[in-house]
Structure I
Amino acid sequence: MVSEDAENGQAMIVVEGLRKSIRNGARTVEILRGLDFSVAKGEFVAIMGASGSGKSTLLGLLAGLDTPSAGEVRLNGVAISYLPEDRLAQVRGKTVGFVFQSYQLIPTLTALENVLLSYELNAEGDGLARARQLLASVGLGDRMDHYPVQLSGGEQQRVALARAFVMRPPIVLADEPTGNLDTANGAHVLELLLGLNTTEGTTLVLVTHDATLTARSDRRIVLRDGAIISDEMNAERRRAAKN
């Protein structure tokens, strides 16, 4: 599906004929079966589906963390699927922020150092003020010097949110960002994620089983057995935005 904004040349993500298969002995397992869709600038898309439907594989391909068997992904106009690793790392570092379900913080670095690391790897200059501002915005202004082991799960995910946004990426991808959190912490992280997405003006694509989260999305893409079975705009969300 191509949204109206994407048709008008505002697509931040374009997926064409995307396939992913793996060999399992003598058998070829089709994980993704020729996906085609685009995501407009500033759009919030939730990718849904049962376990094994291909959601996380798709997100990894969108992030350039894996290579498709066929087809391609374009991010902000750049075809990334078959780039050399050094060029891919440059594009990915400046174009995509990624929020992992399991946080993926480096245990020997403080919260502030974890957020700064992405900046130091991908940008020039001093990102300290930006990192501090983001950590303060997610309620961790007094926890910047704490190590991951000293932080709760909800606090670790908030560090991960700040890290994903530190480079001001045009695209943020999230894999079950509330999946490891209890209801209260999940709701808090959701509000922070959506608040950051709005203030930073990013395009947001996330994989989730969380009905509360999908209710806040602009659009829902549902996968089954590696194929898109539904791609619909969220009518309630669009009505609320107009009022």
Structure II
Amino acid sequence: MTEASPWRVLITGPIDGRDEWLEAATRAGWEAHEAPLLERVPLSWELACETRPAWIALTSSGALEALADLARVEPTWKDVPVATVGERTAERIRALGFEVQLVAEGRNAQDLARALIEREPEGPVLWLRGERALDLGDLLREGGVAVEERVVYATRPASAVALQPVDVVFFASPSAVAVWQELATGTVPGALAMGWTTLEALQEAERAFSFALPLITPEPVSLTVALDAIAASS
């Protein structure tokens, strides 16, 4: 890689905090372009829990608005401990006045489910989720934990997406991979996935990528490391 002809990466997500990922790519010396493939749409939902849950679980920052709604409707919901993935999301939950008692070390639904099952909740877990998320609820029920699921947001393809020729595309969700498959034409570049479910979507995509690799952790610093490694190996 030279300064006159840098490598190019397209950052397609996440919906929140995309600037951090653009900066991470720039730190690796890459030319970073932005093309958000998804936008978030809040959904109407009802709480209607028969009993107060033992835990509230979030696996995406997309559910933060619904969590804030809970606190506005009934402040005592802040007394329910929260479990989540990723310290960044945990910090935003604490800013809403909730107590985060569990942050999954592996930063994914599998690790969060395992940690909650180990705690043997005495009541149900209220999971605030996106419409396509299913894994945490299934895993908790398999582990004998009762789950109350509420679908609080959806993701939709963003309008007016402009794709540019690049060497690598960074994806933050399986939904973004599906949108890319519909929009992209021409040479298929390499791909980096924020997490394992996104990697699985890349591996199953009809239009195969020249390579598809996961980040070590779903953090911007891991994108810098991955791009450094790609450039060094080429």
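Looking at structures I, II, which one was FRET efficiency 1/(1 + (r/R0)^6) of positions 70 and 110 (r between Cβ atoms, R0 = 30 Å, to 0.05) calculated from, given that it came out as 0.10? Of the structures listed, the value fits I.
Among I, II, considering only distance in nm of label points 7 Å out along Cα→Cβ at positions 38 and 134, which has the greatest calculated value?
I
Identify the structure, out of I, II, from whose coordinates Rg and Dmax of the Cα atoms in Å was calculated to give 18.8, 63. The read-out was computed on structure II.
With distance in nm of label points 7 Å out along Cα→Cβ at positions 86 and 222 computed per structure, which member of I, II shows the largest figure?
Sorting by distance in nm of label points 7 Å out along Cα→Cβ at positions 86 and 222 in descending order puts I first.
Computed over structures I, II, distance in nm of label points 7 Å out along Cα→Cβ at positions 46 and 182 reaches its largest value in II. Comparing distance in nm of label points 7 Å out along Cα→Cβ at positions 158 and 198 across structures I, II, the highest value is found for I.
Given 1.7 as the derived value for distance in nm of label points 7 Å out along Cα→Cβ at positions 14 and 174, which of the supplied structures I, II does it correspond to?
Here the read-out was taken from II.
Using distance in nm of label points 7 Å out along Cα→Cβ at positions 62 and 150 as the calculated read-out, with 1.7 as its value, let me know the right label among I, II. Corresponding structure: II. When distance in nm of label points 7 Å out along Cα→Cβ at positions 54 and 118 is worked out for each of I, II, structure I gives the greatest result.
Bear in mind that the values in this text are calculations on the coordinates, not laboratory data. Just so it is clear, the structure is predicted and the values come from calculations on it, not from any experiment. Cβ atoms are built from the backbone, for glycine too; each structure is taken alone.
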